[in-house]
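What follows is a set of structures to go through.
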Structure P
Amino acid sequence: MTTSLYELSVGSFLQTVSGVKRVLKRGADYAQENNIDPDTYVGLRLHEDMLPMLFQVVCIPMHSTKAIKGIEEGVFTPPKDLEKTNYAGLQAIVEETEAALKQFTPDYINSLSGKNILFKMGELEMPFTAENFIMSFSLPNLNFHATTAYDLLRAQGVPLTKADYLGRMRLGT
């Protein structure tokens, strides 16, 4: 059995995004139950030289819906400026990403299979095929930022489990 580009990309993206959605919801619930302003989570960092929660969540659409847009256009360039928002805004970003991913059809995404895409960041340029871009760039980055968001909230005492992070798994018979 072969795995389609849709399953590799949208299927995997939706699983991770649904996990991040649950993690952020658990964070908001914990904040409310413990009289914590959830907006304090937005600036959290695991270490002073790491980017904050804001960046981790803003990277969710960057490495999912915007990765697909990059494949469509043949070039992916990370944004130069990040939108600033509060905790509810982070939750909205994830909700919007999930809704946008659900709009893609398997036939459309699979039609992008084998397409060339160029990653550009400053002077750096790396050529990929759609499949290799998803597997070796987008998915690892998406999972890194999702894990970091999870870890930031877990370090604040939010009672998260691995099941929260895993999101909606794709079960088969």
Structure Q
Amino acid sequence: MPRDDGITMAWFVKVEGRVYGPYTPAQMRSFVSEGRIAAHSQVSTKRDSDWGEASDQAEIRAWLEESRKGPEPEKRVTPGARPANFVIISEIRSDNGPEFETALRAYGDLEPVTHGVWLLRGPTTSAVLRNELSHMLERDDRLLVIDASHDRAAWFNLGRDADQNIRELWSRAD
């Protein structure tokens, strides 16, 4: 909400009950691009009231959408790998979702299917995808990569029981 009195609008951010700011729109935009302000971050134009999620503010929502798209990542090719079709399923509870999707786009043509599910076509392997993408995941995040072209799977942080069950199911002879 721009002001017409010649004064630059100030934003405040509330984190765990503490209020920070004031910040200029340029600073807030920078915070969004750095991932320091997420869609669920509590923001207000007043220090003591009117708190709401950043995604509810039109100006910040536009910056969030812009940051999600991000620059086109440099394409990554796994040496010796043929192009394959992958299904990537993730449950990302941390704030690393946009960074995860940007990294995923570097491996080929990406098509979002639904929240946390993508189809990918690119010259890599399920193990490489799991190994590279798991670096940006945290303790409560989960990842399953299925190579539909070569009948392979790789996963991260699904838990001991799921790990064992997937191994048994995937290796079963017909």
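Bear in mind that the values in this text are calculations on the coordinates, not laboratory data. Note that the structure is a prediction, hence the values are computed from the model and not measured. Cβ atoms are built from the backbone, for glycine too; each structure is taken alone.
Identify the structure, out of P, Q, from whose coordinates helix-only ellipticity at 222 nm (-39500 (n - 2.57) for each DSSP H run of 4 or more, over all residues; to 500) was calculated to give -15500.
Derived from the structure labelled P.
Here's something else I'd like to know. If distance in nm of label points 7 Å out along Cα→Cβ at positions 40 and 152 comes out at 1.5 when worked out from the coordinates, which of P, Q was used?
Structure of origin is P.
Here Rg/Rh (Cα atoms, Kirkwood Rh) has been calculated and equals 1.10, so which of P, Q was it run on?
This figure was derived from Q.
Here's another thing I want to ask about it. With mean count of other Cβ atoms within 10 Å over residues 56-63 computed per structure, which member of P, Q shows the largest figure?
When mean count of other Cβ atoms within 10 Å over residues 56-63 is calculated for P, Q, structure P comes out on top.
Comparing relative contact order in percent (Cα under 8 Å, 6 or more apart) across structures P, Q, which is largest?
Biggest value here belongs to P.
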